[in-house]
Structure 1
Amino acid sequence: MINVELKLDLSRSKAYFDEARNYSPQGAPDAKGWKQDLFYIERAKGNRLWDLDGNEYIDYNAGAGPIILGHSYDELDEAVIQTIRNVGVQVAHPHTIEVDLTKKLREIIPCAEQTAFCNAGTDTLQYAVRMARTYTGRSKVVKFEGGYHGWSDGLAISTNPDLSTAGPSSRPNAVADTAGVLPAILENTIVLPYNDLDTASERLEREKNNIACVIVEPIIQGHAILPKPGFLEGLQDLCNSCDIPLVLDEIITGFRHDLGGLQSKWGIKADMAVYGKSMANGYVISAVTGKEKYISTLSPDGPAFFSGTYNGNPVSSAASLKTIEILGRDGFYERLYKLGDLLRGGINQAIRRLGINAVCYGYGSTWGIFFDSTPPSNYRDVVFQNEAGGAEKGAAYARYMLNHGIFIQPSRPARAFLYAAHSEDDIQHTIDAATAFFADHASALK
């Protein structure tokens, strides 16, 4: 067992928690809290967070993924302020800024013949399913075990299933993530193992006349699972041959790895795709894009109802346009990829030198630690590693890094984000802290 004692003074946050939990579950109205080592954020700027007790952290949580430029990015915030002054915050009526944004998305995203705006990733995915069912006349949805596609009843399924109820690995059960999901909803969801093209081929061929769409994250970010070479391309070909729409969930990967997302970077030809998070550096917006034949099923053109008071509001639309402009400047992504390589390479060098049973991996500006020498290829790999001591090691590692002024989401040590505000000095400090953790606990980590 690895014992890491918390050295930070979090007394003000703990006192605030005692008060806040009287007003919301676990003192977190946004559901982003956790019990152990909980602190409340007082402010965020650049790549730093400050809590109520005055502790300062290098932030690698990035607001759960959206921050790609930096917190409170001055140039972006100024564009938003000008929009508020000159246009307004909310009009609930068509305006030119949102139309300009649809034009820009068509320009940079391969499948974006048309676009509709929402506010959260869950919204866009619900609409993608609705459009797929409307267009195909079929009812079932395919998703992959471990993939997260929001909190709606129809998609909050088999994201973190207990293996006692999850069924065999080659034919997973559809397990609700939450109470309140009706059995009929589970019956219309097919869950497949990620990175297993043979199983997907057999199931899709057999049930193609019942399947409205296949939804997949190109990288399962919640569990930091990368696709095997050829998996996504094979899935795309399979969907084409079975005449099933492929929906790419790029809520996290979109704009983080390329202006056109991994759809563009990796040459995947999706029928629909959803975007959010890094699309506006934390301002609230999401988009469902796709081929016109699908998007045109939405009202008022089609019979699939679509609405949302804040959809495409001027502030969010302007924030997205300005973010995309900054992301498109020369060298932006090249620098982020370089920082990612530097961080992963430095930590892996320490792992090899100390003989630790772990690996630092990720893609582009994402990184994390997996306490095994081989990264996971599916959800069950993650569960088995956690049950073999990985969860305990990950929690100890996150606490150790917190003691050294580095914030990594404690429940997800394999999912961390770099962004433009990080410097090479930040990277070196992070490598040094991770190396010190490995050295201090080398015997328990081998």
Structure 2
Amino acid sequence: MFATPRIGLMPLYLKLYDDRNPELRREFEPFIEAVTAGFRREGIEVVRAPVCRTREEFERADANLETEMLDLLVTLHLAYSPSLESADILADASCTVLMLDTTMDYDFGQEVLPQRLMFNHGIHGLQDLASMLRRRGKRCHIVAGHVTESDVVSRAANVARAAYAANRFSDMRALRIGNSFSGMGDFAVEDETLARALGITSDQFAIHTLAEQVAQVRPEEIDQELAADRTRFEIDLPEDVHRRSVKVGLGLRRLLDEGEYDAFSMNFLAFDSNEGPVDTVPFLEASKAMERGVGYAGEGDVLTASLVGALSQGFGKTTFTEMFCPDWKGNAIFISHMGEFNPACAATKPRLCEKEWPFTNAKTPAILTCAPAPGPATLVNLAPGPDDSFSLIVAPVQVLPDETGTPWRDWLRGWIRPAGCVPRFLERYSESGGTHHCALMIGDRVEPLKAFAEFAGLECHILQEDERAD
């Protein structure tokens, strides 16, 4: 399901310089190529426009880029370029504009030769254009820093990922298996509202539809998947438990692929038979699907599943989770769920084991058990609000190292520490309307998530404060 964010790179220049010294512009080609290569190293596909100087050139470049299905238009300011040559065109551009505020040279101190001015003065052209675009009501992102001696390209790439994720989010196709969990209200949104307000379309199937797909799974497909699992996971379960989970999982994969679904959710209570093709809950496939970029959330929550899918496809290493228990003493929060976790987010090789199953008549399922990778991470929630509004709640957290022993080895487990004290964090989270279903992203993604919220038309609440627990 993963694809590549796609940007247009538009270099800006001044025709006067070409008229007076046409050889000068050739010196900028390595600089343009360095920017292009930097984006490509970040996994961003780059469509380069010719160097633009006049209104006519900007119009032609924009017309060509408009056909390229871009997520972001990036301007690169080689020298001063008068804003009125490009402002009208860029103000009407269909996608968001990011202005890359960078230069060829890292050092422009008092010992630099004055001739280097010609290669490093694009910033005042950017300032001219940024001011004019603001006056025209065009919201732009501006990222500044040296092209190789800073993280400017990485930060710009994150904005591209945010734009890509927002575009995917607004076109999500989600599947719900079974009814939503009875009585859970926080994530419950009418399908018509999801489609109208967010662009998410969804289907709902009963178990018999999944059973039709499971019945078509061939034994050799199961054998291949079992072999792949043995290389990816630490296997610690009976063969029959593994085999039935893989078989139901491959049927679910067929269902998702044939429907071209970007996200799905399932109510585990709908899996209530120990006979027939669907005799267990496909938790293992839910975990594998997230690793492929398919969004997931439990209990029929296609809202959070769509968020997980968009963030995973844009940024990678995103998993569904829930906050379960506060550790008041340790100023941390325990996160877990029944058996669904993106293995790409794991600290170590996940263990595949059999889960006790007292909830329905289904046979015991196979699940992955592991902990998330320690270090910076970001907790994200999509909260429904009044009048069919939605807001994004973003919280930088630290995932604590997993030092649990044998009692926890059969559990999905993790402990996160918010930026401030746990009591205040929990207060602010619920005051902001946060639901009990979340996404956890490995790495600090706060800044690009602000951009994602803007692109997706969501109000954004950042739960980031300096206060600490006593």
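Which one of 1, 2 has distance in nm of label points 7 Å out along Cα→Cβ at positions 57 and 81, as calculated from the coordinates, equal to 0.8? Among 1, 2, the structure yielding 0.8 for distance in nm of label points 7 Å out along Cα→Cβ at positions 57 and 81 is 2.
Once relative contact order in percent (Cα under 8 Å, 6 or more apart) is calculated for every structure in 1, 2, which label goes with the largest value? Looking at the calculated values, the largest one is 1.
Sorting 1, 2 by mean count of other Cβ atoms within 10 Å over residues 217-224 from high to low puts 1 first, with the largest value.
Kindly point out which one of 1, 2 the value 2.6 was derived from, the read-out being distance in nm of label points 7 Å out along Cα→Cβ at positions 169 and 209. Source structure: 2. To test your reading of the models, identify which of 1, 2 gives 19.5 for mean count of other Cβ atoms within 10 Å over residues 185-192 when calculated. Computing mean count of other Cβ atoms within 10 Å over residues 185-192 on every structure in 1, 2 gives 19.5 only for 1. The maximum of percent of Cα pairs over 34 Å apart over structures 1, 2, that is, the highest value, falls on 2.
Readers should treat all values here as calculations from the given coordinates under stated rules, not as data from a laboratory. Note that the structure is predicted; figures quoted are calculated from it, not measured. Cβ atoms are built from the backbone, for glycine too; each structure is taken alone.
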